[in-house]
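Below are structures written as structure tokens.
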Structure P
Amino acid sequence: MELVKIKSELLKLPLSDRQRLITEVLLKDNEQHQTCGSQHSRRELLNNRQGSCPHCGHNKYVKFGFKSKSQRYKCKSCERSFTEYTGTWMAGIHSKQKLDGYLNIMMQEKSLDKIKVALSMNKKTAFDWRHKVLASLSDSDKDYFTGITESDETFFLNSEKGRKVTNRDPRKRGGTSKTRGVNSDQVAVIVTQDRKGALDLTVATMGRLKKIDIKNAIGSRIKPNQTVLCSDAHVSYKGFAKDNKIEHHKLKGVIKQRIKNGVYHIQHVNSTHNKVKKWIDNTFWGVSTKYLQQYLNWYRIKEKIKNRNDKLNAFTQKVSENCLAYQKYKTIDSCYKNLLSTLN
């Protein structure tokens, strides 16, 4: 059949069917060139003795047969059995034949509506899968900050997207707080990065930043003799640097000081602030504060693998490694309540 006739017939289909067909063709084409193999990645990791028991963390285990076509293992320490999916984001998911397709579309940053149409799944299921995947990224690849390290906070307006607001008047998406300056309507996010590429984005507190928030965010990743901290003149950073006995260079915004001694500045961090906000606003039309940390983790990994040719495989491997992902997913509600408690 000629290409013109094929195009004519395709245009007769409903829009939803055309979108599904296009997605299926793209997925099929991708499978021929780059197979992400989420299930294969996890099994290969365990079979090569690079995993650990999801129950006790011990790294000595043996194969222990199969359960519902899933490879089963037995830990030599706690003697409990587990499958290749136990503890991972794939635990409890029945439609595992859709996992690779889901990760593929997710990496393209498609909307939940497009995922729903492409994979013939419920929108709520597509949303849950997204956050199960993102729960796998929470603690991965967090290295020490060495050399000149920039850190500064930025603020997101508290959002209850997806929920009916009962404690205040609803506002349009992208609105502003009724109170000027830093206030309880804003969520403080600490962004820290060194000149070697290490990056951290942490949802710290509601409202004004405190010294303890900086300590909780990056305190364990600072080395006194190897880290030089650059920040604005916020008193909390000064106290944090003094407590940890690290060299600290303050940029005074009052006098419009942008750079100190030709090398100390926080311009990389300020650039990251802008990029993250544009990504969240333009791609997702804003996100709920409850899930903000999840998306920040996604952005961090996205930046880490952005120069790789096999981004999909790299992403798949990362989310397959974490055997505590399902447990992390279950704590999203409690983490959000802890964040809200910082208002008191």
Structure Q
Amino acid sequence: MAIQGVVGLCGGLEVFLGFAAANVLHSLSFADTLDEDSGQGYQRPRNRGHSLDFKRYISLPRSSTIPLTFNLRPDLAQAWQLERGADGRAVLHLDLATPCLAQVDCQHRLGELGDSHVPLAFMTFVGLDLRAEMGLFVVINGKAKGLSSSLTDFHESTLLANLAEDAPQLYIARKLNEDRTSPWYKLIRCGGESTSGLKRRTSFRMMQKTASRFLSQTRGTLAGDTESKYQVVKSFWRAVVRVFPNEWTDPRHHLLTKGVGLYSLTGLLSDLVNDARGTVLDEDAFVSRLAPLAGHVDWTSRGMFANAGGQKGATEIHHRLRKVLLNENSAR
């Protein structure tokens, strides 16, 4: 298929501008939705309701929209060719059998237009690699309604060249979710799609915020690089699973992995690290430190922390957990 248009610069990047029927653009494009199980993709899942709303609108007389935005990826170059002519005129040749227009800013507008012949204006970047395309998506959609904070955090963790150095809290949160030896492996929601979505315990935003708090509270005490600090965090959570196995395996009825549990236990982790005074804190050491809590803490949603909520509730739980440990240690 050949689409007539023009080529020029949008900012510092080359783009092709053209017009085509909605159903044509629908069939020749794709949304690269984040698959949390494989880690591939970067966009949020499409909201069908939003797409249907737009379809109803664009079908009305004298309705219109800003140009749809795509990218012609170099790894799909076998399916597209840009023929440049004089005075900026150009022809975009597309293989009808291979969708090659990556949807950068249009997935909700285009999502339900597979049977629509409404003419639409579009622009497509030419030959951006996936990293550059993703960076543009973040700039365009970073403040978009419905784009989860966990997904924007995930984008940041992907785009940073040196994640461990530039954003250690994101490094720790992401590795907890991707390390097979981590008890949090594949249990953190990143804002995409997942076949095991209902099993996920907390969000990427929540986990990176607790990691940030831990790093701040142990600054000056915990030495080493980000990877070594991650190993301390992982060892702690592995110990938590051993001390509270039933609570961990039944998150629906316990607060252990809810926000108040995450924040209060992270505060306790910081205490243990700061009190360790350089002694080794591996998984067995954490189990030994946390063992007095077993049998003294009711994590059920109707238990001793049932009315605790928000930062104030997390602080209250943290103080109560620390008090139990102090009382048990003084009784020995």
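All of the numbers you see were taken from the coordinates with simple rules; none came from a lab. Only a predicted model underlies this, so the values are computations on that prediction, with no experimental measurement involved. Cβ atoms are built from the backbone, for glycine too; each structure is taken alone.
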Label whose coordinates, when log10 I(q)/I(0) by the Debye sum over Cα atoms at q = 0.06, 0.08, 0.12 Å⁻¹ is calculated, return -0.31, -0.51, -0.87 (choices P, Q): Q
Winner on FRET efficiency 1/(1 + (r/R0)^6) of positions 90 and 202 (r between Cβ atoms, R0 = 41 Å, to 0.05) once structures P, Q are ranked, highest first: P
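Of the structures P, Q, report the one carrying the highest value of distance in nm of label points 7 Å out along Cα→Cβ at positions 2 and 306.
Largest one: structure Q.
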Answer label among P, Q for the case where distance in nm of label points 7 Å out along Cα→Cβ at positions 274 and 290, calculated from the coordinates, equals 3.3: P
Comparison of P, Q - label where relative contact order in percent (Cα under 8 Å, 6 or more apart) is highest: P
Parent structure of the calculated result 2.6, given that distance in nm of label points 7 Å out along Cα→Cβ at positions 74 and 226 is the read-out and P, Q the choices: Q
Entry that produces 35, 19, 15 once semi-axes √(5λ) of the Cα gyration tensor in Å, for residues 18-217 alone is calculated, selected from P, Q: Q
